[in-house]
Structures are given as C-alpha cells and as structure tokens.
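Every read-out reported here was derived from the displayed coordinates using simple, explicitly stated rules and does not represent laboratory data. Keep in mind the model is a prediction, meaning the values are calculated, not measured. Cβ atoms are built from the backbone, for glycine too; each structure is taken alone.
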Structure P
Amino acid sequence: MSTRITVLYFASLRDVAGIDHETFDTNAPDLRVLYIELRARHGFPLPVEKLRVAVDGEFARWDDAPRDRSEIAFIPPVSGG
C-alpha cells in the first residue's frame, strides 16, 4: 500500500534537486530506502550516514516507516564560519 508524503530538502540537497520540497506516493518500507530511492532520482552525492532525518519536525530513525501524510526532512551537514 502506498503512502503519501511530503519531502523537504535543505542546503546542498535542495541545490542538487532544484526544489525545496515535493509531495508524492511511496512504497518505501523505511526512511533509509526512501532516501536511497530519492538519491538515485536526484543524484544526491551524500550517503545516508552523512544525513539526519526528521518526520513531522522531530528527529527520526532511518528504519522508521514513512507515515501517511507526514512531512519528511533530509538534513545534510551544514558548514559555518
């Protein structure tokens, strides 16, 4: 069964995707597989190990399943200075 989600992209992921969010249906069993699918689609250079993931504004685990109508954010490392 498909799950409807909105994915938010920040920093370098937003730059590579050329968008800051997208809404679509997914059959990904967990957030790790979801990111791997999006990485292949958009050409993201960062592996899962370099990112944090949040669902509905709270940090989540990579093995959590996407929830219907949730907002998922993939958060890359941010450099400052």
Structure Q
Amino acid sequence: MYNELNLVDIASKHVLLQQSRKALKGRCPFHTDETTSLMIIPHSNQFKCFGCGAEGSSIEFLMLIENKNRQQVIEDLAKKTFVY
C-alpha cells in the first residue's frame, strides 16, 4: 500500500499542477506561494518545495496537508483501504 500511493493523484486534489520538463509544478499549499515552487517528480513519487523546503513522498504530503502525524495518516489510509 505505501509504495502504491500515487502522489500526483493526491496532490492534484489540492494543487493545480502544470507539466514541466521531467516534473509537475504548482503553487505550494504549505505556505503563501506566488510562484510555482512546488515540484512533483512522478517517476520517483516525491515532492519538493523550493520555497518552504517541504519534501517527501505521498505520506509526508498527506501529513502536511492534513496536519496529522505519520501514524494518523496511515490509520486513515488503512480505514479507507480495508473493510472491517
């Protein structure tokens, strides 16, 4: 499950993404951003903001966007993925 979280799908729900050379770019949702400082690299499923320094994978993106810790994000994902 962890490796299958598509960062582009997740981020595109919160950020308007534009294609650049090898990455997608957009305005970072984690700080006031007047430029497209957020870069998402689809082939590595990683993001990096050159404005605020936020970076990571899908889990870190969800942690920042939802203001939750790693355990809370993983529990939320498990509830959505597995039927009890």
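Relative contact order in percent (Cα under 8 Å, 6 or more apart) computed as 20: which structure among P, Q? Write out the running numbers ahead of the final one.
Working: P: 41; Q: 20.
For relative contact order in percent (Cα under 8 Å, 6 or more apart), the value 20 is produced by structure Q.
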Quick check for you: by distance in nm of label points 7 Å out along Cα→Cβ at positions 14 and 62, which of P, Q is greatest? P
Comparison of P, Q by FRET efficiency 1/(1 + (r/R0)^6) of positions 46 and 70 (r between Cβ atoms, R0 = 25 Å, to 0.05) - largest value held by: Q
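Of the structures labelled P, Q, one was used to calculate distance in nm of label points 7 Å out along Cα→Cβ at positions 38 and 54, giving 0.6. Name it. It would help to have the intermediate numbers written out before the result.
Values: P: 1.3; Q: 0.6.
Of the options listed, only Q reproduces it.
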